[in-house]
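In what follows, structures are represented as structure tokens.
Nothing in this text is a laboratory measurement; each read-out follows from the coordinates by a stated rule. Owing to the predicted nature of the structure, the values given are computational and were not obtained by experimental measurement. Cβ atoms are built from the backbone, for glycine too; each structure is taken alone.
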Structure 1
Amino acid sequence: AALGAALAAALESAPAPEVERAAWALQALDWGGGPGLADALARAALRTLGALSAAGLALCVCTSGAAADAAGEPVDRHTLRALSVAMRSRLHALGPGDRARLLQALGRLARRTPGGAPAPELLDLLQLLADSVRADDLARLDPVGAAAALAACAHLPRHPGRLVETLKSNLLRHLQSFPHDQLDNAAQALACLSPEDAASRAALEARLHQLKLG
């Protein structure tokens, strides 16, 4: 926690290369760096926007999303709106793999939005990604990220059926090894599917029952 607080303070004045290096380093931390770090990284990315490449900005957004999810806290709404607008203007410069990871991160950020209503700018970016990301890149997402992206699809005005099916298959394929503390998120994701999708719901219920039995 002390290390995370020190890094959050350092990010307040760090130049763009150091902000990007911090984002790379934080990706290796499962605990997300502690409270306040996701917001600090997002603010640093916004402050150094002019000096960050499209990939560097995407990295900061992705790491901020993972840190917010790990810490169970949101990123400031105004910061997130500004980053979403900036990321949208640079989306054309990202490769397919970066787009899939960005979709996962935005799903995590949307899930941590207070009140459960993501900003319109974030939803616009989510929709663009959902319409353009490739299925084979989505298949490489980790199951927690797939669950987050799947849950985020419920907020979209146009549900991309191909995307939902790919994410659902990814999630169900890894359900046996899904982290115990993330199963509620998996349930939240599957609850976003259509009522007719009884098979997916049954698979999740069976896994939850198995865990309860120990």
Structure 2
Amino acid sequence: AQTLTHTPPIEARLRETEAQLQQLRTENQELQKKDEEQARKYEELQKTLQGQSEELRVLKDRSNITEDKVEDLRKNNEVRKVAFSAALLTTGEGHVGPFSVETTLVFAKIFSNIGSAYNPITGIFTAPVKGIYEFKLFVYNQATPSVSSGASLHKNEERLVTAYSHNDSSQHVSSSNSVIVQMEVGDVVFVRLWANRRIFDSKHHHSTFSGHLLYTM
């Protein structure tokens, strides 16, 4: 006996194919939407990362600026520490002078020299920073009648103030003076003994020269 095969009508096949195509289109559209959503999220993530990177750069710049400011403050604080105090003789006792001309005195006994602006070899203070400074001078005259002691504080070549004493008795006498003065970087201050005058010092350190920075400008 012969077997007959049933063949679906062409219209049914076309409808089935059309349905499959429609399903594929729908799935493709959904995949495309997902891809677009992923692309959008990726773009947002990139923007977020760029924003965070910029924030990190700004924070780093601020950190560098802060570190620089801290370093500047530290250096400025170190510069502000300027002070010295010195006596005429390191040991023993005796007179310095008289000399026929004015002579720069070297106060060799250092009590303090913060900032190392005073030179105990030359007797000269050199301003390390522009500012207002105060200087003090004490001059001691031993008990010798008709003997004078006189010395002056000088800024560069300008005579600022003087400490002078004249002894008409057997008593020890002393004199002092001080000055507040503006100084530029590199300006110098020193003490000059007057011509034909002398100054006395001993282990008790009567004759001294001192100074310090009050504030910067």
Structure 3
Amino acid sequence: MDYLERQKMLFTEEEALRLKQAVVYIGGVGGLGTHQALELQRVGVKKIYLVDYDKVELSNLNRQVLYGKESIGEYKVDQAKKTLESFNLPTIIETKVEKISEESNIPKDVDVILDALDNFETRYILEQLAWESNVPYIHAGVNQWYGQLTTIIPGKTLSLKDIFGEKDTRNEKVSTISPVVSIMASLQVIETIKVIIGKKDTLDNKLLLVDLKDYSVEIINLR
């Protein structure tokens, strides 16, 4: 039996093939990024690029699900790759120890870029790379009990800076728990699947706001 048997009824043959051939770039392999990678591997995408320059710290372990205490002091991308490959599933895991900058390159085979970053300065850089590469960019962010999600389609939607304006979050400390991160990462992966297979009901020019403290959900039309 195929390990993807339980999801086959959700997709047409063409959609399933698109998903199987998809290549996803994850910028940041912390809370959102580790959950995203785990779920994208489980839905059977072809390849995942993991890009981060940080090393694992003890304070990461409450929400970054691919690491344990034995990972502390090691590069996140290396430990994430090690954990994901231990499951012996066919998704290819490529890694790069890199601080995302204007000089960074998006591989030419990437279909979707996922924002799993923790500050808007780097998000704006990665988004600009997405525009230059003409690749969809799916943003999610979390803080405390709250999360947000939107999809940027270069040339068709507002940019991230259009939506959020200038932000200086370099010294901002984000407090959250794993369930909040997991939910937002899962929504981001669902949005990724929809973009890959060509669904129309995506969050381009819309902003999804989730408050898990009172379970409220709001979708704001941006245009």
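Here helix-only ellipticity at 222 nm (-39500 (n - 2.57) for each DSSP H run of 4 or more, over all residues; to 500) was derived from just one of the structures 1, 2, 3, and that gives -21000; the source is 1. Of structures 1, 2, 3, the largest value of distance in nm of label points 7 Å out along Cα→Cβ at positions 155 and 187 belongs to 3. Ranked by relative contact order in percent (Cα under 8 Å, 6 or more apart), structures 1, 2, 3 are topped by 2, which has the highest value.
A value of 12.8, 36 was computed for Rg and Dmax of the Cα atoms in Å, for residues 99-178 alone; which of 1, 2, 3 is the source structure? That value comes from structure 3.
Could you tell me which structure in 1, 2, 3 was used to calculate percent of Cα pairs over 25 Å apart, for residues 11-130 alone as 68? Derived from 2, not from the others.
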